[in-house]
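Structures incoming, each one as C-alpha cells.
Values in this text are rule-based calculations from the coordinates and carry no lab data. Everything quoted here is computed from the prediction, not taken from an experiment. Cβ atoms are built from the backbone, for glycine too; each structure is taken alone.
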Structure I
Amino acid sequence: MYRLLVAIVLLSTFSFSANANLSLSKFRLYFDNNTRNDALQLRNKSDRAVSYTIELSLVEMTEEGTLRAVSDDPFSAVGLLRYSPRRGVIQPGQRQALRFSVRKPAGLQEGEYRAVLKIVSAVAPKGSGDISLQSKLSYNLPIIVRHGRLTASTSLQDARLVNVGATPSIELWQTLEGNRSVFGNFIVEDEQGNEVGVLNNSAVYQPLNRKKVIIPLNQNVSGEVRVKFSEIAQYGGTENAITTLKLN
C-alpha cells in the first residue's frame with residue numbers, strides 16, 4: 001500500500017496506540033462553528049514513566065496520499081489554537097489530559113483551517129542514565145478548524161484491480177470539490193452484498209482536487225463489486241460516493 005510519510009490514519013478510542021507504551025483517546029481533533037474547546041487523553045500503558053512533548057506543525061497531502069511538511073499555509077490553524085500542557089511526565093497506568101481551545105479573530109475568512117499535532121514520547125530507562133534517542137517515538141494527529149458555511153462533494157473514478165504485494169486491492173481516484181476536506185470510510189461489497197474490503201478513516205484534504213486510494217480486499221473476488229465511501233458524520237460531513245467495478 002502507498003506509504004505515508006506521517007501516519008495519521010489509525011483506530012480511535014484507547015485501542016489506538018501512538019506506540020507500544022502510549023495510547024490516545026482520539027485520532028483527530030475537529031472544531032466546527034459551535035466548538036471552541038476539546039481535550040485529548042494520553043494514557044501510559046507501560047510499567048515505566050513516559051515523558052511527552054507536543055507542538056503544532058503544518059503538512060500538506062499529495063495526490064499519492066503521502067504528507068509532506070510545509071512552512072506556510074494560508075489556511076493554517078496554528079495561530080488559532082491554544083493548548084496545554086505542552087510537556088510532562090505520565091506515571092505508569094495514569095492519564096494526562098491535553099486541553100485545546102480555538103480563538104478566531106474578527107474578520108476571519110471562511111474556510112477550513114488545518115494543523116498537525118506532533119506528539120513525541122519517551123520511556124524512562126529501567127536503569128540510571130538519560131533517555132536515549134532510540135527510546136523516543138512520535139505521532140502526528142490532524143487538527144481541523146472550520147469557519148463559516150463550507151461545502152464539499154466527492155466522487156470515485158477510474159477504479160481498477162491491483163496487487164499490493166500479495167494482497168489484491170482496489171485502486172481508484174477520489175475527487176474533491178468545495179472548500180473543505182472529506183473524511184470517512186470505504187467498504188467494498190461483492191454481488192451478494194458481502195463485505196470483501198474495508199478502508200477506514202480516509203481523508204482528502206484541501207487544496208487537493210483528487211487523491212489516490214487503495215483499498216485492500218480480504219479475499220479473491222470475481223464478478224461485479226461495489227465500492228462505497230461514506231463520510232463520518234461526527235466530523236462534519238454527510239457526503240457519500242459509489243462506483244462499481246467488474247472483476248474477472
Structure II
Amino acid sequence: MKRIISLYVFLIWTTPLKAQTADNYINSGNIKYESGNISGAIQDYTRAIQLDPKDAKAYLNRGDSYYELGRHKEAVRDYTRAIELDPKDAIAYFNRGVSYYKQGHHEEAVRDYTRAIELDPKDARAYLNRGNRYDELGRREEAVRDYTRAIQLKPDYASAYLNRGVSYHKQGRREEAVRDYTRAIELDPKDASAYFNRGNGYDELGRHEEAVRDYTRAIQLKPDYAKAYLKGHSDRS
C-alpha cells in the first residue's frame with residue numbers, strides 16, 4: 001500500500017499543542033504500522049483524528065491500516081475523507097482504487113486510478129493498475145495502452161510486460177504475447193506465471209518443446225502452478 005510516513009520534529013513555541021499532539025499520535029501509529037501492529041496503529045490514528053478531525057494524513061494512514069486487515073469498506077471511507085480534506089492527494093485516490101478493486105468494484109477503481117494519473121502523470125503503478133481493471137472489464141486495447149505507458153515510465157517493469165502479454169494473449173496476438181512474457185522473464189527470472197503463460201503461448205503457436213520447457217520451469221519455481229492459466233499480476237499497492 002502506498003503510504004506517506006514521516007516523523008516530525010516539533011518546536012513547541014511554533015506549533016499549536018492540539019496539532020502537535022495529533023501528529024505525535026500519527027507518528028506513533030506509523031511506527032506501529034511498520035512493525036506489524038496494525039490494530040495498534042488504527043487506535044493511534046483514530047486518536048489523532050479525534051484531536052484534529054481535519055488532518056488528511058491521519059485518515060489516509062488509518063485507511064491503509066484497514067486495508068491491511070482486509071476491511072476494505074472502512075478503508076474506502078477513510079480514503080474518501082482524506083480526499084475531501086486534500087483533493088490533490090494522488091496517493092489517496094490510488095489507494096482507494098485498490099480497495100475498490102479488492103471489493104470487485106472495477107469501474108470505481110478505474111475512475112480513481114484515472115484521477116491519480118491526472119494528479120501524478122508519471123506514476124507507472126497507476127497505469128499498471130488501471131490497465132488491470134481495463135483488462136478485467138474486457139477493454140483490452142485500453143489495457144494495452146496503459147501497460148505500454150507504464151513501461152515507458154518504468155522500462156524495467158516486469159509486471160507491466162507480463163500483464164500486457166496477457167492482454168495480447170487474450171486478443172489472440174500470441175507472438176506479441178510471447179515477446180512480452182520473454183521480457184518479463186528477463187526482468188524477473190523467478191516469476192513462475194511468466195514461464196507458464198509463455199508456455200501457453202508457445203503451445204498455441206505449435207512450439208511444443210519450448211512450451212514443455214517453460215511449463216517445467218514454472219513448476220520448478222511453483223509446484224502447484226500447473227493449475228494456473230493466463231495469470232498476470234493483480235493490482236499492487
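Summary of computed values
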{"read-out": "Comparison of I, II by FRET efficiency 1/(1 + (r/R0)^6) of positions 70 and 190 (r between Cβ atoms, R0 = 30 Å, to 0.05) - largest value held by", "value": "II"}
{"read-out": "Structure (I, II) behind the derived value 0 of helix-only ellipticity at 222 nm (-39500 (n - 2.57) for each DSSP H run of 4 or more, over all residues; to 500)", "value": "I"}
{"read-out": "Relative contact order in percent (Cα under 8 Å, 6 or more apart) - highest-scoring structure of I, II", "value": "I"}
{"read-out": "Among I, II, structure where distance in nm of label points 7 Å out along Cα→Cβ at positions 22 and 174 as derived comes to 2.7", "value": "I"}
{"read-out": "Which of I, II leads on mean count of other Cβ atoms within 10 Å over residues 86-93, largest value", "value": "II"}
